[in-house]
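Peer 1: Got some structures for you, see below.
Each reported figure results from applying straightforward, stated rules to the coordinates on display, with no laboratory input. Because the structure is predicted, anything quoted here is derived from the model rather than measured. Cβ atoms are built from the backbone, for glycine too; each structure is taken alone.
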Structure I
């Protein structure tokens, strides 16, 4: 990757100060390459990502563009292609399967009855092996979250696994990139979560109006304006990590719901949350054997870290 930076000169007349024109004028980038660079978040104006080709810049604005050999972000799949998405199976036996959920895919349908979800894809894969096979949801990951998730092949197995989750037995470790630098660096977040009319979650002071939510985080890396966290769930409430970190002042990058403005970051142009379920450990209900699965960091996380190392100094 190479970066080019320049300031908008007064010699470019006002009618020609649209971002696409300025990039072509300043950096001699072929016009066919300009739109993808802008749309995929490789262009910043005064340090902020701009995705609008017709955005009008001003004299003196600093324009930076990262020239990369191939797109950093994975291509966004259109709805008519979503049904062909394959599921990455990490483990599979007669009772259950463990999969690596991609970001921007619902675990189960909402009230809008979306036809393409992780569960529908998993069940379709099950049926390739045995006609009439079913997939039963045990727990969920938010649409914008990726990572490891267990699916049962019978209602009996689903209930046994759900009981483990209800008793807080499974090991659930996430990685997250947040805005700001958490203080203290390691902490337990404990609150009661309630839901408003728009299905947003928020903390309330007592158990009479909300569900107990407990999250533990440890700061692993710190940059100038963001941090890389390891997060462990003790309970598993909807939006739990997102809400509690945002309320603590450290929203997850890319979160469009909880402190969305603060969650914007020039090095996170991706249309997903900077949250990944890295590890899941539990006891197999039938065999009693311990099972632990760990997934690799998504490419977006690796790209963010690479950009931060390039643009900011690592702490001692």
Structure II
């Protein structure tokens, strides 16, 4: 569906994910309104209001989202337009849900947080509750962008260097040493780090009755994160989701290439659905709560 004439503001448009989002908007017939901190800053509401003038919606790709999300949601409320971001920061997403909104707002509509939330929601299907959800990331490598590193540093500081998990229906800070194990991905076994928590430990519990949500990251990707360098070759990925209830297990997997590029179709599809009335929640909601998860995933050819 083409949307000629619909103008979409993109905050952080010059960044890695922002450039992918601008290109995806153009591909689908939207008119991007790119802007960044040179035009508007989170501490200047007037500048944000000016940047959103004429926009039908806004996509926030500018981290750290601990600094940008709430001010931009406020600006979107003043403009009366939907808000979507690609935040992977656990604490920033928790802040967004805690704040709420008067306009449709979807945080973490990206590879981390949003994709897993959609997968788990679709996997749950008719189950009203489950015992646990497990999300394993099989990345060939991970070369984080400067924005990812900055956002990660903010989150690390906010939790005083501790690790974080979602267990017994709550976010828990802890200092337990990381544990490794073998995960049987569809493509074969990989070594992963357990409790390598990502944004889905906030998005999934925001609307699904699952008391324990655990993420796992391939050790090859975790090593790359510690040895950050310029992105040369985009990573391949498998996101393997398992939801457990009693003796039953349900599973769904998504696979593809480039974790930053895939955030663009996720965010733009969300905007498309918000502007065409294809959503089912009001205010702030996770991707799986805002949209029909199974139908949304149909736009991604790599889900099985």
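Peer 1: Compare Cα Rg over 2.2 N^0.38 Å across structures I, II and report the one with the greatest value.
Peer 2: Structure I comes out on top.
Peer 1: Given 15 as the derived value for relative contact order in percent (Cα under 8 Å, 6 or more apart), which of the supplied structures I, II does it correspond to?
Peer 2: Structure I accounts for this read-out.
Peer 1: One of I, II was used to calculate helix-only ellipticity at 222 nm (-39500 (n - 2.57) for each DSSP H run of 4 or more, over all residues; to 500), giving -6000; which?
Peer 2: Answer for the origin of the read-out: I.
Peer 1: Next question, about the same structure. Which of the displayed structures (I, II) returns the greatest value of FRET efficiency 1/(1 + (r/R0)^6) of positions 9 and 193 (r between Cβ atoms, R0 = 35 Å, to 0.05) on calculation?
Peer 2: Once FRET efficiency 1/(1 + (r/R0)^6) of positions 9 and 193 (r between Cβ atoms, R0 = 35 Å, to 0.05) is worked out for each structure, II has the highest.
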